[in-house]
Structures are given as structure tokens and as C-alpha cells.
Structure 1
Amino acid sequence: MTPRIADCRRVVVKIGSSLLVDSATGTVKGGWLESLVDDLAALHAGGGEIILVSSGAIALGRGVLGLPAGALKLEESQAAAAVGQIALARAWSEFLGARGMTAAQVLLTLGDTEERRRYLNARSTIATLLARGAVPVINENDTVATSEIRYGDNDRLAARVATMASADCLVLLSDVDGLYTAPPALDPSAELIPVVERITPEIEMMAGAAGSELSRGGMRTKVEAGRIATEAGTTMVIASGRRDHPIGAIDATGKATWFLAQAEPAAARKTWIAGRLETRGTLIIDDGAVQALAAGKSLLPAGVVEVEGRFDRGDAVRILDRDGNELARGLAAYDSGDAVLIAGKKSRAIEGILGYRGRTAMVHRDDLVVQAVTRTLGRGAGVC
């Protein structure tokens, strides 16, 4: 059975410029956007969390600035984006707000999803917005990104956002219904592939290369996005956005291509932390903290008795008991220098020691993989 978007807890929806912006007028397609937001409101009302990755800033801004059709110079694109981002944010704010949802603009560059510290900051911001019931509207920051440091298409950006947010499903709304055995515009006998269990070289060969006039991504970039998403535990679906209520139509008609996740998002993230990251330091903990880990709780500064090595916030660290047994690995919430200062201290004392209000945990349970806790546990500090 194919998945259903209505059953997903956290959904990322990517919308391309050609779907959102009327190429003839350079304005937002209000009727289509209204129908899309109706679908999003239904997901939201059912308890779903929604993240939007929306193109359209350059397409909206170029008309206002009177820029010519066709390819733009980098500085022209950045100028168009500067104007268009305001229009794009206003459109999402108005349409989502009319249905009781709060829009929040988040502008990202390649470095925000590749550099560890910035990645964690962006991830925390998105998580906080979702916890407050807001809808993050994400776009590449085209006003500052140069050709060397940009994604160049929002398909891959959407996939990175989906993995960052541990989303259950990534929806790529496209010009076509999904992945076909051959480009349907060139081969009338091409057939839609409803489910891709794993991305193989054969699947990659089926991907086309050309996008529409306003869209920078073709089917090839969507398949590449599928690889990023599914390997991180996010199911992805490619479906046509050239119809009203495009999200509801996916569940109603089943006409789409689903790329199945290779693991659950949380499990994929834990695997990545446990086995794919080089550790930069070590935290030695007391018996109370050992007990906290065994109970699935975060590691608090109070339970740390010693800090070894030099590491930055977001680096992977080993967590050992007093006898040197490795119990867990996780992502440090503090640099090693700050970790030394707050080790053994209560969380409420962090601000007084460091001069800023940091995170309560030294390693949060979402960033923690417990490997083995076999000792006889005593009572002590470190329990959330």
C-alpha cells in the first residue's frame, strides 16, 4: 500500500515558481494558492505539522524591477529576490493567516545546512516554530548566496530541510504527475511509476533534465532530492501541482510517484550519530547520569564529572561511565571550553557561569544514541 499524506505527522511541501507565479503577469496565482492552503489547513487541523519550501521570490521581483525575460545576471537575480521576498512572504502570510495559521519566513543558504553550528541553529529555530504552531516558509537566501555557495534549486534544499526537521514526508509539487519510464512529452508510451522502493541507476536514467521557464529544477534534481530524503528516513512523493487542491488530490487519486524511506526518520538520525560521525571528545558521567540515559533522558551538565578533548557545539562526543565503558554517543550542545565550566553544575546555574542562557542539556536526548547500560545503577545527579 502507498503512504497517505494525511497520515503523516510532519510534512515538508516544496512549491516551484512556475506553480506559484503567473509568468504573464508576474503575480501570485491567487486561486491556486488558496486551494493549496485549504489542503494545508486540513492537515494542520488534523494535528499535522507543515513546513513549506517556496520558490517564487525572483519571479515576483523581476517584474516589479522591469528586468528582461530569460537568464539574469547574478546581481540582477539578487536584486529581484530582494524585492520578491517581501511579496512572497506577504502572500504566504495573508493566505495562511486567513485560515488561522501563522507564517514564519526562514531564509537559508547552503552553509546553513552543511556547517554544523548553523545547521543546529536552523534546526532549533524550525523546531521552535513548529512547537508554537507556526508554518515555516523556507527559501534559499538568493539576495546573498553566490553561485559557489548556493543550492541552485529548491528540490535539494527541500530534501535537506526535510532531513533537518526529521520530517515523515516530503512533497515535491511538479509540472508532471511523477516519475515516468521516459519523458512523457517525448514518449507517448511512457508509464507512470507509482512506487520506487529504492533509487537505482535504472531509476536515475529515467529522470529527465529540463525544467519549465521559471523553474530551475528538472526531474533529475527531484530524484537526487529523493536519495537525500529517503536515506535519512523521509518518504518523498512527486506529484502534479497543476491542479487545484494538489495535496488532497495525491491521497484522493493516487496519481503520483512515492519514494519509500529506507528507515524511520528518528532511526536514520540515530544511525547517523552512532556510526557515521567521527567523535571529537569524551564526556565521563556519574551513576545518576547513567541512570538517566538508561531511562531515555537527556544528559544534564550536573551528571558530567569530566570533559576530555576539544570539540565544538554540534560535534559528536563519546559518553563513558567512570570505569571507561562507552555507554552512548551524541551531539554536544556546548563547546568543550564551556562544557568544562558547567560540568557538575545544575542547569539553572548555566547563565550565571557562562553569561548567556544556554541549553538545559549537555546532550539532548534527540541527539543521543545509547549503546549499552549494563552496570548496577545507583542514585545521583543528571536526571531530567
Structure 2
Amino acid sequence: MALLPVEEALSRLLSDVTPGSAESVTLAQAAGRVLAFPVAALRTQPPFPASAMDGYAVRAADVATVPVMLRLIGEAPAGHQFDGSVGPGEAVRIFTGAPVPPGADTILIQENARRFDSGTVEAVETVAAGRHIRKPGLDFETGDPLLDAGRKLDPAALSLAAAANHAQLDVIKAPLVAIIATGDELQPPGSQNVRPDQIIASNGFGVAAIAMDCGARVLDLGIVQDDAEKIAAAYHRALTAGADVVVTLGGASVGDHDLIHDVLTSQGMTLDFWKIAMRPGKPLMFGRHGTVRIIGLPGNPVASLVCSHLFLKPLLLKLGGLPHEPGLQSAVLATPMAANDQRQDYVRAIISEQDGTKVATPFALQDSSMLKTLAAANALIVRPPHAPAAPVGETCPVLMLR
């Protein structure tokens, strides 16, 4: 099978992808989720004329000339309406958010009044009618459209839905990602009896973090040995759990112990493509099993994480109803780069600002097993296939990681 260009691989992976079904969740569960349907107001806000300031509810005609003494007839804290009305020469002590009593048409703020123990208050500044009063429906009225379908519920949107009296919202169901790590050489972090011929499994944690950052749920099916029956059993656990995406780590290459391709195909997966013209990450596999999508990531840690940024992330965002912005920017090279071959390179680099210009400094060592450089990098320099040698100062595209 010929090496597939990155752009074509991504296009095929995302073809026919539509957001998942809707589910109803409480407001406490809705942060970061995506609305499946528009949201309209279930009540008017504010539902009554409300004071916007602490002070006194008065008649503007009574404070047209100051100073003037007014008779204090009651109090209106927020949540407690004054039972009565304001007549000529009268005032009601009022607090922010409280209903303005009938008869009053303006708010004398407390900084412009002096209160006396005799039950009177002196206005020392005039105030026009309507000042510091929020009209009913100032924010929204019952039935007003507030949020569109597809809106991510950020803090402001979530608060708006709450203010409109929604206790629950219909959101797009978060995709479920099942992760299966394969390899006899793998041991979980914290293992005390790691043989000299074994390594600590690391890829799954980074891949899971990328998935969760996209709003997905993660089902970790652990480490599976290089055994066809055990791989098939783990795969069926993923399908039975209702996974939307199955991610395998390792075993997707061409070695005698790389079993993922053959095992999953025998279990019903239809292979779409295998092997990408990119570095790191050539042995990337993609297939389908009904509506379930399967991504076979390379075993090398850097390759698996780079491929997750390029392929898994946009897939999960689209399944979750979120837009995908690749984050490509321009920078200038701090060091020269050699001519490239037929594969698209993703070179770990540090992007810094120098006199307002982004400068890209690639790491000297780019081996796909080296997680330390990926953790230090904040970007990947993208080198297209057959790119000629690039001198210092040449502009290059960079994919920002953080």
C-alpha cells in the first residue's frame, strides 16, 4: 500500500463524520459541552423594575430641588418586595436587585443622601426619572432566542442558560474513546519488577489527555500482550462498551509481532488506509467497523502523540460538534534545515518572540522515541514533502502545541 499524503488521510478520516446524538444533562454537567438545540428564555430577566444601585426609591419630582427631606416609610432588600407604594415626599430604602415599589420612578443613590435617626432622609443631589432602574426584560424576555445550536457552553453561555431558568440542557453526546495499548514489552508506571527488556507504557496517558481536552470520554482498556486472542477480546470490550472511536497503541506496523491490522480486520474492521507519508507516524492505520472508527497509532511515543494531534483531535472535535482550528502559524527559522524527502516532517521546535517576530528553533535530535524533546517543544515545524533546503531566516509553517 502506497504512502498516503497527510491531507488526503485527514480528509478520508473525517469524511461522513457527523456530531453524535443529543443527551440531556444538568447545568452542573454542561460546562464545556456543545448545545444540540437552540436555547430560548423560559422567563423574563429582570422580571420586574429592579434597582441597579443601593439607595432610596423615590419620586423624581420630589428631588427636583435639593436639599430636601423625605419621610422613610420602609425597606426593600433583594428578594423582599416592599408591600406598599411611594407617595409624595416619601422614600423606601432599597438595595441592588430589589423590585422598585409602585409610585417610585427613580433611585437616589446612597452616596447622595443623608439618613437621620428621626426616620427621614435628606436628598443632596437631584436625580432624573428612570435613573438606576433596570426595566423588565432589559436582558431578555420569555421566548427570546439566547443560544444557538452548536454553541460551546463556556462560563457566560452557561450562566445565561441558568438565568433563563434552564435546569437542564440538551447537548451533543461526548464521544467515547477506547484506548488499547499493545506490546509484551510494556509495563504500567510504578511497576517494581520491570525486566531489562521492558519499558514503561507512556503513550496512553498523553493520548487520553488529548481526547479529554477535546471533550471526549475515555475508556482505558489497559495493556494487552502481543496475542491475537487477547487483542480481539480487548477490541470486543471496546465495541460492547459503545466506543465511538477505538485507538490502539503499537502493533500497527509490519513486524512479525505487529498484529493489530490482521486481528482487527478478522474481527470485522474494514481497513481504509495504512501508512502515511509523514514523519514521525508513518505506520498510522485507519479503519471502520460500522459507525465505529478505529485509529491504529504507532508505538513510538512521539509518533503516537503527533498523530493524535493531527488525526485524533480533529476527529473527536467533529464528533463532539466542535470546530477544529489547526493552529498553523508562520515563523522564521533560527537554524538552517536540510532538504526533505517524500514524507511530510513534523519537527519539534521552540517558538520564541524576537522583535515581534516568531522564531522557530528546531531540536537537533528528532528521534520518535524521545518524549523529553516533545515535552519541551511548544510547536512543530511543518516541512512539506520534497521541501528544498531552508536557510536561516526563511519563513516556515508551524503547528502550535501550546
Structure 3
Amino acid sequence: MASKSLGINTICTHTGEIIDTQFKGAVSPIFMSTSYQFEDVDVKRYPRYFNTPNQEYLSKKIAALEHAEAALIFGSGMAAVSTTFLAFLKAGDHLVVQNPLYGGTSNFIREELPKYGIEFTFTEGYQLADIEKAIQPNTKLIHIETPSNPLLTITDIGAVAKLAKSKQIVTSIDNTFASPIIQNPIDFGIDIVIHSATKYMGGHSDILAGAVAANQEHIDRIWNVAKNLGGSLSDFMVWMLERSMKTLALRVKAQNKNAKKLAKFLDKNTDIKRVYYPGLKSHPEHQLAKAQMTGYGAMISFELADSLNASKFLKALTLIKPSMSLAGVESTMLLPAVTSHGLLSPEERNTLGIGDGLIRFSVGIESKKDLIHDIEQAIKQIK
């Protein structure tokens, strides 16, 4: 049965599974070999070529979820980002990058692309006019991120894709915060979708991985660079990722439901100065998020009242973990200024609106009342 005719939970559970024809097991077997026969075979398999059985089949699940023709799995989200950029950019080319976005991507662009003679422009904002203003005659790629990390800004995906196509520019998007469960950028005309699969696809804070989905032509181009850079993922971790993705839709929907309720609670709390969440009607792009997403995500950022110390607040939490990364089944909080965006200078962070007291909240699947109680008791402690 074609994946496009299946329900989302069925795709998560069954698309891309390897049938155990020998023992009839219920889960995909792991093929741990790094050496495969090369004569009299249709495919010459090698782990660095991204085509071992586990790599190949899980890529089918990711492609199906993102409504793409093909996909590749990488050793990290940054391996996926950097390989994609190097596949579509060469010396003399220009890259347009939306601001704000993930600090690791910004750091890679600033530190590595000049070594290759690749030019780039960070936009002054995330609106279409900001992106159009940054385009130059030699622009070959536009990269956006929506919802953005960590301010949850929303960029008009369809408008960016239309603009880029009118100028024959390739587009890529970091879709990590949304996940393929609540946002499918290819449906809006984006060419390449990138994920830190460490996050929602993995979902249990125990897998480091990345993914790229696109049409076959673009994937072939990315693969041609990827096989030289060597950023593939081990088959055991690929197997772990496939296992985790079986519950992807269930987890994301539960996290989204919790986040919407937590955002409303934070927004009404007088000890909270500001809340960033596209599901709130007060969010400037609420209607746009509603139009291009089937949910609002499980990421919230907020700022405490000026009299409260963010670092002390995190230390006072007893249930929510002050922890790096995001999107696990457990709720976590962190300070972007010293973690995800710690590689940026204070001036760069201030320009983006990322203050030292900004808190990023990755909402998990715990009981809503338990999460609210933990926040309330932590605030009470530091008052």
C-alpha cells in the first residue's frame, strides 16, 4: 500500500520497516555488517554510502513523513545542514540565511563557509521582505527555519518558496521544531527539508542523528557530497531511530497538547514578563502558524519578571530538567544564551533578541498539572 494513502500513525509504525523473512520477528532486524558482497548484486552496499539495509529502509519512512521522494540519514543535525549547504554552494555563490535561527547553523556559516569562498547574508528579520532584500545575483540557496530557535518566529513558507522559484533559487528549511507531524514544507513548495533527528524523531534523548528529505535529484546531489564527508549513522543507531519513530506522531501530539496549555498558563502568570509561542493569539504570526501547521509545536520560550533570576529558577525546578537539547518525552528548560546560542557573541544575541534571561521550554508528556506545580514552586522559591 502506498504511504500517501496510509494514516500518519501507520506510516510511523510500518513504512520503512524491514520484514524479518527468516524468523518472522515483529521488528526490523539489524544488519550490522560493514562489508557486503560486491559481485552479482544490484546495490553495492557500504555504511559510508548511506545504503545499508537499515539506512535505506528508514530513509523511506522519513521521506514518506515529509511527502518527499527520498531522504538520507546523517550522524547529526549539523552533518545534515553542512552537507546540504556544501552540496548546493561553491566558491563565488551566495547564501541567504534567515535570522533568527539555530546558533550551531549560524556558527557553521560564519566559521566554515568563508574557507570555501562562499558568500552569505543573514537577513535583518524573518519576513518575506527581509529575505527578498538579502537576495543577490549570485544567490543559489535560501535557508529558513520556522518555528525558529529559540524565539518561535514564524516565516511564511509558501511565500518564500514562491519567491525563490521565481528566481530559480533552491530553498531549504530546518523543520526540527515542528517535526513532520505538524508541518510539511514540501507541500508549500520548499525543496529540501532538514531535521535534527536527535530531537522529535528520536524523542527519548538517547540518539544523535540528522535527516534530509527532498526530491530524488536533490538527494542524489547531497549524497554525492555526503559520501565524501562521511557523516553517516551507525546501523545500531539507525535501528534505534526507527524504533523511536514508531511513536513519533503519538508523542508529538501529546507534547503539542501539553504545550498549548502550558503556554496559556505562563501567559496569564504575573511573574512571567513575556511568552513566545505561536499558539497564543497574541503571537504576531498566530494566523500564519495556523495556516501552515497542523499544531503549534511543543516548544515555548519565556522571560521571567525582571526581579526574578532565570538561573536560580532553573535550579529550583524539581520535575522539569534544566538540560541541554530538546524534544524528549521529558520536559526540559535551558538558557539559550549559554547553550544553543552560546557560540554567538553577546552583541549578536542581543540583536536577535536573545537575552541572558530567556528560557527555552521543551514540553514533554508529563501531566500538565505536575508541570504547572513545578513552575509555581520554583518561582515561589526565588521570590
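Kindly point out which one of 1, 2, 3 the value 0.45 was derived from, the read-out being FRET efficiency 1/(1 + (r/R0)^6) of positions 49 and 185 (r between Cβ atoms, R0 = 35 Å, to 0.05).
Label of the originating structure: 1.
Taking FRET efficiency 1/(1 + (r/R0)^6) of positions 25 and 177 (r between Cβ atoms, R0 = 30 Å, to 0.05) from the coordinates of each of 1, 2, 3, which one would give 0.30? Mind showing how you got there, number by number?
Working: 1: 0.70; 2: 0.95; 3: 0.30.
Derived from 3, not from the others.
Rg and Dmax of the Cα atoms in Å was computed and gave 31.5, 96; which structure, 1, 2, 3, did it come from?
Among 1, 2, 3, the structure yielding 31.5, 96 for Rg and Dmax of the Cα atoms in Å is 2.
Every number here is computed from the coordinates shown, using simple stated rules; none is lab data. Here the structure is a predicted model, which means the values were calculated and not measured. Cβ atoms are built from the backbone, for glycine too; each structure is taken alone.
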